[in-house]
1. To test your reading of the models, identify which of 1, 2 gives 167, 56, 46 for Cα extents along the principal axes in Å when calculated.
2. Once distance in nm of label points 7 Å out along Cα→Cβ at positions 48 and 288 is calculated for every structure in 1, 2, which label goes with the largest value?
3. Hey, distance in nm of label points 7 Å out along Cα→Cβ at positions 56 and 512 derived from one of 1, 2 reads 8.5; which structure?
4. Where is distance in nm of label points 7 Å out along Cα→Cβ at positions 232 and 256 largest, in which of 1, 2?
5. Of the structures labelled 1, 2, one was used to calculate Cα extents along the principal axes in Å, for residues 416-559 alone, giving 82, 23, 18. Name it.
6. Compute volume of the Cα convex hull per residue in Å³, for residues 224-295 alone for each of 1, 2 and report the one that scores greatest.
Structure 1
Amino acid sequence: MKFKFLQKSLLASFCLLLFSSQAKAQLVGTPNLSAQQLVDILVGPGVSTSNATLICNTNGSGKFAGPSNLGIDSGIVLCTGRIDNAPGVNGIGSPANLQMTDILNTPGDADLNAISGSFGMASTNDACVLEFDFIPKGDTVRFNYVFGSEEYPEYACGLVNDVFALLISGPGIVSNTPMPTKRNVALVPGTNTPIMINTIANGPGIFGTLSNCTDIDPSAPYAQYYVDNTGGQTVVFDGFTTVLTAEAIVTPCETYRLKLAIANVSDGIYDSGIFFKAGSLTSTAVATLPTSGLGANTDKLHTVRGCTPAEIKYKRTDCDTMLPFTFHLDIGGTAIPGVHYEAIPNTLPVPPGQSTASLQVKGLLGPYSGEKYVVIGIKHPDSVLVGASIIPIIQRDTVYIYDSLYIDIPTPPITVCPNTTITIQGETAPGCDFSWDPVAYNNGSLTITPNMLTTRIFTLKVTQPNAPATCPPAYRRYLATVEQIPIIQMPTDTTICLADSVPISVMVSPDSLIYNYKWTPATGLRADNLGTNFFYGPPGVYNYTLRVTTPVAGCYSEKNLNLTAVLPEKFTTVLPQSGTTYNYDETIDFKVAGNFIFYTWEPSHLFVDPFIQNNSIKALENTTYKVIGTDKYGCKDTASIDINVIYPHKPIMPNAFTPNGDGKNDVFKIPGNQFIKLTKFQIFNRWGQEMFNTIDPQKGWDGTFKGQPAPQGVYMYIVVAELPNKEIVTYKGDITLMR
């Protein structure tokens, strides 16, 4: 038990040499203040005190100030050892490798004895106790403190701990100690576990066992509230807590008793102390009752622009409500008054005889700007009253302002097949009214389960009941897509000819989708994943199944195809043989034979009937004729016949004619005119006057001019003609008209 003491004592004489320089940068403890002086340092706004008493060893209590790692810059301190740093004394500001100077053989405290005994530990000694009455103005009293000890870290989770308690008694106080009227408010945050060496530490020390901690609280020790100070230079204790807050619910204007007490347990060494922050004992003289305007999906105090305002009811908790009272407000935040919300006055009066006043935050309609907030602070009434240069804010309320009523449809987009039931989930803020469109789904539930037949839009609308007329509804739309079952158009039974790759035409409706195709089997097909496919294979019967599937929902339909592949028929007889020669204007008789049911002759315009089996035509020019035979399966065969034509010799022009009406040689015309194409035939008299003109090879000059017989004589002619072989010939000469 003395190892730590001896280790620190060896360093004491050396450290005395450094005292004067160390003190300049350490905590300075000033002992021997009166009880009321200590209370006056501790107390802050909203609390009045009286009847202060102090039972403590000389130099065991006082005030402190100076730089340190405590987290508290100044205040009062109660210790089981000496707090001052006089020569030869290790006070609160000594380095942690020294041990606080003890104060031995002084009495303990009865309340602390009861608390120590409740944990199976010995009685106390070296107690330091500050007690006083106080009257709070508010409904809550609180103060800040740090507990430190020389028992850290070796004796954490040990059998013996120094003990301290912050005890409050008075109206409405419920005890959590062996004393029926006193409540210990020195608790681990968020628990009912008292603060001691065994509940706040960084695990068991070398003289401790974890079970000694967990027997008090299964979650102990709470390391998050512990500060390891074993190498510290500004605070003597090897370990201490973070800055903690003691708090109690009280009745305003009633009298309470506060007892701040600490003592050693069992021995008089390894001292401990409590540091209290100056001015931290406060009671706020205001209470708030905030009411959200609702409409947004949040637990925050809020309003929606144009909708029901948020309201904050402020209650004065001072002790005389018959006098008028005014709350002075400090207003800030990201929201802009006059833009996002209706401007708020910076004072809120409370009439005499009343204890509450209400303030509303009204969101204003305008362009969407995202989440904004306004912070409303209450200035400390006492500081306002005396005109203090620095006025603390004792209460802050934040009101969030949202652009629109909350509404959402979190259901992911869905694509389904017809006659599928889906679930659509809507969300709105609590307390809002909602409706669905189509109205058939207005069943009072935010969850609807439509049976989908076609693609359609579902709309959720939300409104705020009893809201101002300026509160607009909000909408969310949900598109549920239905992919219709594919309708396949394709042959079911067909026979094809094996002349080449043959297309299998496929059409699918509706034609707005990109479908997936699957042919089974794929024998003889170009691919198994095509729509319109192509077949090429040996003769035979092929049975296929085509499955067409929609791209997202996988809706499908199938169609079967029975395909018969046959070889095409061939002509067995084709006459005349290709290359046969005919005289001009001679009749060509075509004869063909084969197992066909339809025939087509080409060029079709040269034939009187191009769709008969055997045909005939005049031999007028060199031509290639074709006949196409179509069998009962639609297979075709084509035969080509080249015909050569022999034309007559060039015509010999006559040199005289006798237009006397005897029927002999009455007309001058071109011999062999039935096979030529005439482009010019003109006759002139000796003076160059045109007597006759035609391009009709069947016509000639009858020896008249303008209906009168032309005189006998010699006339000149010019003839330009195209022969059947495309040769252009020109004839010029004289013709004698004889009468």
Structure 2
Amino acid sequence: MLVGPDGLVTEETAFAAVRFEDETAEDGWRDIDTTLVAGAKGEIRPAAMPVDVRLGTGAEELIIFDRGAAGEVGLGVDGIELPEPVLDGSTALYEEVFPGVDLSVEVRSAGFEALWVVKTPEAAEALVEQFGNEDGEMVLPTSLRSMQAPTEAKDGAVTFEGPTEEKGWFSTPTAWDSSSEVPDERGAVTEIEFQLDAKADASRKVKRGKARGMGIATPVEWFTDPERVFPVVIDPTYASASGGPVFDAFVQEGYTSDQSGAAELKLGDNGSGQVARSYLNFNASLFKDRTIISAELSLYESWSWSCTAKTFTSYDSGLASTSTRWTSQPTIGTKRASLSVAKGYNSSCPAGTVKLDMTAQAKAWSSTTESKVGMMLRASSETDSLYWKRFHSSEGTNKPVLKVTYNRVPNTPVAPTVAGIMTVDSKKFVGAARPSLSVVAKDPDADVLKVQFARFTSATSTSSPTTVCEKTSLASGGTATCTPTADLPANSKLWLRARVHDGREWSAWGAAVEVTTSRATPLAPTISCPSASGSWVIAVPTTKETCTITARYDSAQATSAPTQAQYRVNGGSWQTVSFTQITANKQVATVQAGGASGGHKVEAFVKSPTGKQSSTTAYSFGFGSPSLTTPNSTVITHGVVNMRAVGAPKGSAASVTGTMQWRLKGDTSWNDMPATISAGATETVATGAFDSEAILAANPTLPQRTSVVFEIRARFVYGGSSMSRVGRWRCGPASCR
């Protein structure tokens, strides 16, 4: 996988493993090399394989594949001491294992192919005489050893299944002669069978697993037919379950067995009137949820009929399987691409790689919901042998390679975070006109990203967005934060979403966060008590009265309607009451006030969901005569004493005036002193100062140098209405010495 500077990903996938992890390699990976080499102890094995493979010399066991693992499989020849093989690349040739019979083994990256080559009719007759049976079959004396129990499939294959998955299989065996005039093509073909012993043979001593007979039975009538052209080849092929991303096989007229284990793919008319096609299954994950830029399939063309380029074509198809045959092919769909080439005829056009454009096909598969997708390759003419071609398959030396260049859409972000959100009754409110928005943005290709925030008119809408703000040049995995470029609509419910752009594509809109803008100041509450606000009654009640506090609703600022009220009585501590946001005027609290002489005051305000506070409403009333609050009767002084008296509020009177007065205890007349009168909504306050030293100095007839007692009072005059009156009362005596 390669990620380019433009953020595009190019991924190459071989149809089967071409490398494997090896900690002794320079980069930790080693190329698979099936070239057979002889070890120091005489053992024969491939140069580099991800599993342990051993070939036999001087023993009955021909090959052991995946030695020491759960998928270990061994194929042997009973009663034969194998000669020293001739090694040629990945093939070991055991000559004259029987007179006129060679045995070759080709090691592949995910299995092996064993070929019995019967070179002459006389050799065939000798095999029939030695291994023929009463059922008219010649049964080659092969044996099987495996860690997993084998099972005979309906199509004649032998499979091995592990505890959780298939481990491998021997394809249905086939025999063919050399009657074909087409180079390297099979002549007359017949399907043969394995004869698998039902039970393991305890007498076969093996180090691991269990051994049993697995003869290869060929019909004698076909084998010794006078028309047979020798050599005749008998072919059991083993393939391990590699878990690769691609399954491939060819079908051909006259072939009645599974060819998914073959080392080649074929297409066209082979010149003998036999037509072949090739099928490939791909894991859909190679294409799904990707924006395909380009795709190509590299095939190694090993043979063509001439150096004149001829066309082959790809089609969509159903999925192929080990049951696919010429007479039972998958459905064929849309024609996708064609390629005109010729390689592998001679040195003028040597074998080599050709590249088929698969872009249209890959784009179509990018939106599939299937786990696998299928493709067919066929010659553009299936009647002209010049179109005949052969390619290496996933079992071949030069495996097909799929190259896809794509862009992956950025990850869909989560709902944005909105700064300053207040949650009340499970609803989210925001008081700022331009709150900060943020979200984490991620891209599977690690592109530089742009994030767009937008508002929508409903919880389900993802169309007609109004952009709020954008953040650019953000690294994947970073947090995008931005401030709206304009005020969010006031008194509104909004749905905010984000999406991410990687320079090519937008992600889907992420989940929405629902917010309600609440920026207005709520209306001040009203207070109602039995006593009128601003009233003063001389008679003092014996019990407190109940006052109500009502929150007010303003439809023009509905989202800022209050959800909390605070109140206090007579300057005490504030009490809080919370409630569901109102949709009409609503009584939210009751308080007890009054019931005693003097002024009483109830205050209250409300708050919106975002904490916006209304103005404070005050409600005052009083009972009884005016009272002198300062000084008290125990003050002893020879200096200045501050004075304070409280009377009824102004009410409906035009004005309130008054004075502070003093007299010596026992006197009948009062003397005025300066006073400041402050008429408020709930009470009238008179303040002044009594300077005992100055008074004594100004009145020499008063007793000097002895203790005297003064009496102090306040006088309020309410004029201009029927409430005009003079209030007199004694609040002393105050001792002055």
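Read-outs throughout are calculated quantities, based only on the coordinates presented, and are distinct from any laboratory measurement. Bear in mind that the values here come from a model prediction, so they are computed numbers and not experimental data. Cβ atoms are built from the backbone, for glycine too; each structure is taken alone.
1. 2
2. 2
3. Computed on structure 1.
4. 1
5. Working: 1: 82, 23, 18; 2: 85, 26, 24.
It traces back to 1.
6. If we compare volume of the Cα convex hull per residue in Å³, for residues 224-295 alone over 1, 2, the biggest value is for 1.
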